[in-house]
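Novice: What follows is a set of structures for review.
Only the coordinates and a few stated rules stand behind these numbers; no lab work does. Source: prediction; values computed, not measured. Cβ atoms are built from the backbone, for glycine too; each structure is taken alone.
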Structure 1
Amino acid sequence: MLQSAPQQTVSPRRQAARRLTALIAKIAIWCLALVAIWWLAHRAFAPPDYIFPGPGAVFAAIFEQWRFLAYHAGITLMEMVLGLIAGTVLGVATALTITAVRPARHVVLPLLVASQALPVFAIAPLLVIWLGFGLASKIAMATLIIYFPVASAFYDGLRRTEPHLLDLARLYRAGPLATTALIRVPAALPALASGLRVAATVAPIGAVVGEWVGAAAGLGFVMLQANARVQTDMVFACLLVLCLAGLLLRAVVEVATRRMTYWMDELPA
């Protein structure tokens, strides 16, 4: 009787590395396709470089000013990361609070919605006045934008816990704290992962908007200076670097959230 060969199990770390490699490959393919379309459009319509520069001029600007761009990109990326961390902590704390304390929902939920009803451009000047031209105002702006998707997604996940899981907790006479920690939070992790992916995508908005309003460094600051001098190639170079920084942050969050919800990959399709 023939025996089937034993199936080789792949470690979670190797699976995460494969997913990251596949994600980077997809991003590289899409970037190459967009650059090709950009080059064809520039060749076909031949606009002046001060209106729409070609990829060659933009990549030349990046090559010539790579130290300068790397410095300012590092500042913007730091604002994005710190804003993502602060927004995630505040969002998770808010979702847990309004889930555990029902009267708080009537106060916190309207404030949560109101925080997104105001345009970010209207809030940014106030944050600069209150917190100054340094990193604090940019981190606060990024936090404000990231806070809503994290809090709302995690709250929905906590609120929509499967009823049979809650019945099981009652059967074992688990208290509210144990039910939240052992039942609600693990069940809501996929919703939190979705919120984090959205937050990582919109993180550059808060940082750049804050830099546009008032800053002495960062890619948004460089874009404003280049636009005032009609250096359109430098504006496009900043946009490309900002796009790469956003994709890098999104890829890191993607891998982290997949590790956080590793059991979802084992469920049948």
Structure 2
Amino acid sequence: MSFVLVDKPRPGVSLITLNRPERMNAMAFDVMIPFREALEEVSRDNETRVVVVTGAGKGFCSGADLEDSGVMPNISGLTVTSIARRALELLEDAVMAMRKMHQPVIGAINGAAIGGGFCLSLGTDIRIGSPDAYFRAAGINNGLTASELGISYLLPRAVGSSRAFEIMLSGRDVEATEAERMGLLSRVVPAEDLLEECYRLADRIIAFSRVGVEITKKMLWSSLDASSLSAHMDHEGISQLYVRLTTHNFEEAIKARKDKRPPVFND
């Protein structure tokens, strides 16, 4: 059985599914290593313009597998301390792989996103959820820290600092309606429409310039690390000039508008 499935449900779209539904797609190494590899492979696939990530069954990802963590490779001769550090790196790599992808990543949050699964969801660029979606920073409930895999960096930037502090320190569930209201989800749609809604958004994105979309994703992520508004505006300006002066996309957009047709961007 493959714990990660990669499909192409329509042109330009790759669907990556965490496929361990009996464990609510928990983050065992047998799942996360092929998941990271799938992300890296799809990122190199020039036919893929948008990626959708979801979970099989009723959950998105329930976080660390507390019963069977799977097999971690290349640990012969290491002490527990070194194994623990490398284990974290393997999980962190999965979150960072989504951020590094050339393509926008849409998270189809179909159910529970708990602990590390919550962190994983925050690695996606856009999140659309079903009414069954909910989020929990579960580390605090287990006597640990709620801060892991980048959540204490990503969550405040997604929902604001006060909400992030409250969510992470209380260990409570954030249901789909509240998640949409605070911006953790872009929107909530019926469960049966979740993937189709993601695909509709993907189709809209695919209609635009590849380089324009890729750089816009990079600029949005870069803004989270910007030292100042002026520094980021300089970065944005150079990126805009790069696309404007090295493609004919702008001219095509003007011509298409005059011709009353959709533009065809060839970059």
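Novice: Of the structures labelled 1, 2, one was used to calculate relative contact order in percent (Cα under 8 Å, 6 or more apart), giving 27. Name it.
Specialist: Structure of origin is 1.
Novice: To continue, here is another question. A value of 22.1 was derived for mean count of other Cβ atoms within 10 Å over residues 78-85; which structure in 1, 2 was it taken from? Spell out each step's value before the answer.
Specialist: On the way: 1: 22.1; 2: 10.5.
Working through the options, I get structure 1.
Novice: A value of -27000 was derived for helix-only ellipticity at 222 nm (-39500 (n - 2.57) for each DSSP H run of 4 or more, over all residues; to 500); which structure in 1, 2 was it taken from? Don't jump to the answer; show the numbers that get you there.
Specialist: Values: 1: -27000; 2: -14500.
The read-out was computed on structure 1.
Novice: Taking FRET efficiency 1/(1 + (r/R0)^6) of positions 54 and 86 (r between Cβ atoms, R0 = 25 Å, to 0.05) for each of 1, 2, which is largest?
Specialist: Of structures 1, 2, the maximum of FRET efficiency 1/(1 + (r/R0)^6) of positions 54 and 86 (r between Cβ atoms, R0 = 25 Å, to 0.05) occurs in 2.
Novice: Also: When distance in nm of label points 7 Å out along Cα→Cβ at positions 118 and 134 is calculated, the result is 1.2; to which of the structures 1, 2 does this value belong?
Specialist: Going label by label, the one that fits is 2.
Novice: For Cα Rg over 2.2 N^0.38 Å, for residues 94-213 alone, which of the structures 1, 2 scores highest?
Specialist: Max of Cα Rg over 2.2 N^0.38 Å, for residues 94-213 alone: 1.
Novice: Mean count of other Cβ atoms within 10 Å over residues 142-149 computed as 15.9: which structure among 1, 2?
Specialist: Attributed to the structure labelled 2.
Novice: Which structure, out of 1, 2, was Rg and Dmax of the Cα atoms in Å derived from, given a value of 19.5, 68?
Specialist: Going through each structure in turn, the value belongs to 2.
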